[in-house]
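The next part holds the structures, each set out as structure tokens.
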Structure 1
Amino acid sequence: MLQKMPKLKSVVKIMFIGIFVLVMISFLMYQAINGQNKATVSKPVDIENVVRHTTYSNQVRVGPQWESPRGLGIGFVWPEERDLSPEKRSPNEEIILGDKKIFESLLILSTREETTVLVCVLLDYKQISFELDGQAGILHEIKILPGGDLEVPIKVKIDKPGIHDLIVLAFDDPYNGSLDPGFRSSFNVDTVGRRARIIAGNDTEISFQLPAAIRGNPAPDGSTLSLGVAFATFASSNETNTHPSDLERQLYVTQGKIGEPFKFQIWASNLNGQESSDYALVMFKNFRQVPINDQEMVLLNLMPGEEKILDAEIGLSSKPGVDQLQIIYVFDPYKSILNEDVRAPYVFNSPRIAIEVR
């Protein structure tokens, strides 16, 4: 079923509404100070090796739209329950595979307005190839129309017994090469995800060796802006006393040189958090997973009022265009969603920043 906001987690919703308001206030201040031109400027966007779904099998359909979407939506439904209303469907946040080695379901995609998405899968925090409507690939391009829930068969191989974390992502409007800071900071560039815990075989051990958690540090006095996870410019020698929340350090649009390293900072914060949490971070460049400091996934542990700033670096593309960078993160990896052992069961994301490569 589509990912919904449970009532007992409403504090998370309030927190992220507050984050959105703070981001917009910060950006408006930035515009006023720097006189930014709001006109959208676009550059070429190159995304390689994409499986483009232009025709579908007879297993795909546009089903009923049970509720009006507020934006892009994603979820699962078992094929035998596709005609049931969402409240009558079986829970699928935790899935027991038994001896089966394939997770099979119908992926649900819904939208308020026509859009194109790229769909990908993370299994145990690693981007993998999977089947969507019988075609295998790492990135699948799907066009979604409003008016109903698009239901598409999805298959993911689960070869190893034990407990797995599965995340299915849909990156909205991936070919938009806008260099407008207002667009990049407004969360109009949407990414949605659906998370599930899968238990394969009789093994109840976690199938992935989690890295050691990096502990947070107390946020500086006076810090109020908390974006969850965001990007900041790399602190130069004359910026050592600045903070990623400062207007001049927030990173949404920047420039880099073809084929050269690009340095930046990742800023994770739990300033408005009501409890301590483990944050599992995965980074994407042009919708393909790239390591964070040589790790596929970085694990942070942040107490309320804490933050962590990580220095990072990526290699830019070898030809002119726009590199898009984004971090996907979840709370409390491998813990049970059904038993409410996670701070929030959703898939969160940083702003999708644009690097003009020239």
Structure 2
Amino acid sequence: MAKLAVPVVVRHVPYPRLSDPQLFLHSLRVSLFNSDGRWYYTIALHGYSRKPLNLHHTRNWAFFPLYPYLTRWLGATIGVRRAGYVLSGLSFLGFLIVLGRWVSRHHGGEVARLAVLLAAFNPLTPYFVAYRAASLFIFLSAGALAAIDLGAWAWALPLGALASLSRPLGILLAVPYIVALSVRPGLAKATKLAWLAGALAFGIGPAVVSYLVGRSSGNPFAFILVQRAWGRRLEFPFLSTLHWFLRPRLTTSGGWGFPSLSILLSLAGVGLAAWMVVHGRDLWPAALYLLVTVVVINASNSFMGIPRFIIEVPSVFLGTALLAKRYGAQNAFLIGDAGLMVLYCALWILGVHAVHP
């Protein structure tokens, strides 16, 4: 069975020998700078590809600009790739600080510490230290959610706008913003309407990308069309899950992504969001943000990237910490979280396809 499974999920590269430190470190560096990281790097060095739209050739139009442009500006002194690692590391640290303060405001220091530990040692931690936009996005998202929770709309809007400039799903932060603002007492109707209109700021990311890729490719929708060329198409939410249950398989096409893991995390995300809604009105904005994210990412024919999209939602760590605390399972959650992180990191370094969406 193993002989049949391994060729499907492993890239055709030699495994690093752990007794050879140089080869191991080389594999680690390759793991931190692969797949999407290379596309971000081309944007940082040269901007968006200046070629007429031709979907037979892959281009970097699908990626949002904030992270690569920041690494370009920071890289003037320390090098673009090194600047990316520094930015990713500092952003992830900033996220942990913001998450802790946000959670402690309502739920106390014990739950806050648990949420931070779950986030710091989550299975997909490699994404947050790699040359990718994940850590910057989750840092900005957590800042926006914390500001929404405080009713600090003047902070929530720019943070949400920056999040939407770093990842496509940043636009979904409009959901918790609108929900929290709508149920907020004590605001005059005109003031509330003015702040609601400000939710347009969460759409600045797609608008800017449309402008940039339109100038580069001649088509403002190239950032969407290139996804279709890569095989990702929109469909009714969870239809791909139904298809998988009718015909289960180990991995998606080419060995990219474990469908079973994506389905499990998606169902857990829906369940966690529902549990948060039941257990407190102050959790509604964060819960609905998680729920709408899970629904949107499952409105696709592909399972690629679903675990990463879910783990980029700060609400996951808040809800999981509250759940573990409520049922006295803090140690079990932490041990499982850290154990899965070790396993995932090992698979990442060894070059397993399914953990490199």
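No value in this document is a laboratory result; all are computed from the given coordinates. Every value quoted in this text rests on a predicted model; they were computed, and no experiment measured them. Cβ atoms are built from the backbone, for glycine too; each structure is taken alone.
Things to note:
- Once relative contact order in percent (Cα under 8 Å, 6 or more apart) is computed for every structure in 1, 2, the highest value turns out to be that of 2.
- Comparison of 1, 2 - label where distance in nm of label points 7 Å out along Cα→Cβ at positions 215 and 247 is highest: 2
- Top of 1, 2 by percent of Cα pairs over 26 Å apart, for residues 79-222 alone, largest first: 1
- Each of 1, 2 could give helix-only ellipticity at 222 nm (-39500 (n - 2.57) for each DSSP H run of 4 or more, over all residues; to 500), but the derived value -22000 comes from 2.
- Look at distance in nm of label points 7 Å out along Cα→Cβ at positions 167 and 287 for each of 1, 2: the largest one is in 2.
- Structure responsible for 20.4, 67, with Rg and Dmax of the Cα atoms in Å calculated and labels 1, 2 on offer: 2
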